[in-house]
Structure 1
Amino acid sequence: MYQFLIHRFIKNRGLVKDPKVRSEYSKLAAVVGICSNLILCAFKITVGLVFDSIAILADGVNNLTDASSSLILLIGTKLSAKPADREHPFGHARIEYITGLMISLFIVFLGFQLLLASGKKILHPDPVSFHWLTVAVLAGAILIKVWQAGFYWHIGKAIASSTIKATGSDSRNDVIATSAVLLSVLFGKFTGIQIDGWVGGLVALFIIYSGYQLILETSSPLLGGPGDPELVRDIEERILSFQGVKGIHDLVVHSYGPGRTFATVHIEVDCREDIILCHDMIDNIERTVSKDLSIELVAHMDPLDPEDPLTARIHDYLTAILDPLEGVLGHHDLRVIPGYTHQNIIFDVVVSQDCPMCEEEIISFLEGKLRELSPTYFAVITVDRNYSSY
């Protein structure tokens, strides 16, 4: 069934790196999610109202939130294709996150409303009318959700989309929630003990939690989250594969929404190489990596002197004293500027976001260590934060 839908609705389905093809995959996943979840929502809410089951009603509202999530995906896919304009030179794709945040808040509100209704049901329990139609609807919903989870995971893996994979995980969680509702219905039928209100409360809490998770997911890109680890790794590997590249640092990835990713990086080259050849290589890297990964890459060239004995000695010394420090990831851009009375040791230190030392402590520590090596060394240190990873 997965392959049938993909073959039927997606042209050039094998070109998963092409932004247009990825967009078609995302649209298909969104439309399937909207249609299937709305159908489940309609059946469950109808059954919940007819047979006075708050648990089934809550599970139906949960499907409505899933349909809303799929709608976010569809809106985001369409808006990400809207071209940039004078007011928004980086495009409009972040509207997806704003819309998602609004719907997330609505989901949490619905969850609290259902939680209140479940509380009333617990305090004043009414018998739930049993019908085998209820069992059939819930069992059918479980089967559909199992299929839906597999469909999302299949597409998410095909286009390397963490968002669609997360939607698949959400569908898997829905299987658990609906199974709990089905068990409560059967439990009440065969024992006479009504746990409908309790199960409805659990499902309501699940809806609140899902809404909270969605708030975190949609607000993080707006606040400026770290780059996708897989994308960061791909950028690093592709740049380092070019002959003449000695190393890279200061890789920063900015996301302005799906399909609108910008990256900047410093590329280290041998200062003895022809500057025209190095500049030509940087241009080729920018062009090739941008095309292959569907991003906008801007690279800065940093000439280094790896054969200078003093530079190599200080490099090894800094590496040895920085390695044991918690939260310090390394150093780069080391340059030694000779003088008559002193020598300037210029370099950057890279620290993680959770480094326990403040910048002043790091600089003071390194200045002292360099003076131990030679009182003529004067340190010029820049502390860099690692923006490209979690």
Structure 2
Amino acid sequence: MAKQNHRKTILSFAPFLLALVATQGAIAQPLTPEEELGKLIFFDISLSINGNQSCAVCHGPGAGWTGPISDVNQGIAVYEGSIAGRFGNRKPPSAAYATVSPIFHYLARGTGFFVGGNFWDGRATGEKLGNPAADQAQGPFLNPLEHALDEPKNVVELICAGAYGDLFTQYWGDAVCDAANIDDAYDKVALSIAAYEASSEVNAFSSKYDAVLAGKATLTRQERRGRGLFSGKSKCNLCHTIPGRAPLFTDFTYSNLGVPRNPENPFYQQVDFNPDGFDWVDPGLGGFLETRDEYADAAVENLGKQKVPTLRNVDKRPEPGFVKAYSHNGYFKSLKGIVHFYNTRDVKPRCANDFTTEAEAMSQGCWPAPEVSDNVNTLDMGNLGLSDAEEDAIVTFMKTLSDGWIPAD
């Protein structure tokens, strides 16, 4: 089955997603009590081993709910956790629009493929709490490379004894802080975070493109050209789908784009957590599937695949000179760079060194080998035949997807 038919299948499978986002307004509504509670948890740095790490440290609103430090994005692209010297191994995905992802599952249509879940590898399936974003919210607190707390009890006790402990019990009931209810309370923590992430403060649908769809703005000539290329010659819309009044710019599937290693990723040198050193490769979805008996047989054919991210807020930044990182490992430092890679990956020669940075590769006129050479998507990218001006037009269109757009006077 052609890949574009796969994409149509996704939309027919999940009409409820389009119905959900169509109800979202462009203006943030007042937060509900659960959303307000989730916001307090999301921004609470005390919920970490050294009292210095919150969800927002890696998912900053000013940067589109992803990495908020320009210097980090420019280089290593992964973020340091609560314990100094410990870094994650992937770039933070956006926390915005993550709540709309369906529960992880295998869609047995055509050749079959996996859909939904959160994290780059899909391991936050949503099977536990009925919401992948809630499942995901429980991970960082106990990850030794992130918040580094030992057990759910630590998180619950800090919240119950903290400044908003009364709000936690008022919403979820006095018993939520009982010592016998730790597991249930930890689930309530995650559900509260997911409620905030689903709020109109995070999923704002307030970009220029939303205004265009509402008939309140028009695209410039360059933006219109970029949109046409996005849906046509560049094939971007095959994965970053754009139907309906509030498109999500993702189909929630997984793909190996042949992205090179990020040479500056400090995870390569964290021997306590990465015994493979510089031989380590990110297995992506395939690594997660290996842990599940019902999916293990599909692990090899999904090695290297990462979740297709939303393109909403892809260019949102706190100031013009702010650098954002792109792809699962943050290899790319600009939209122009990653679009150029999609366009020329299979045209340019291989760089001699697999650990060549994006800047070096652009200077040398080459691209390094893929981090994972198996299962690379060669159907939809790699030799698109785009001109430099067409690349620029696509970038210009993607810049219309940032929330918080204010029309010029």
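Coordinate-derived values only; no laboratory data. In this text, all values refer to a predicted model and were calculated from it rather than measured experimentally. Cβ atoms are built from the backbone, for glycine too; each structure is taken alone.
Given 21.5 as the derived value for mean count of other Cβ atoms within 10 Å over residues 136-143, which of the supplied structures 1, 2 does it correspond to? Considering all the candidates, the number was obtained from 2.
A value of -8500 for helix-only ellipticity at 222 nm (-39500 (n - 2.57) for each DSSP H run of 4 or more, over all residues; to 500), calculated from one of 1, 2, originates in structure 2. Of the structures labelled 1, 2, one was used to calculate FRET efficiency 1/(1 + (r/R0)^6) of positions 264 and 376 (r between Cβ atoms, R0 = 25 Å, to 0.05), giving 0.10. Name it. It must be structure 1, since only it matches. Looking across 1, 2, the calculation of relative contact order in percent (Cα under 8 Å, 6 or more apart) that yields 14 traces back to 1. Out of 1, 2, which one gives 0.96 for Cα Rg over 2.2 N^0.38 Å as computed from the coordinates? Derived from the structure labelled 2.
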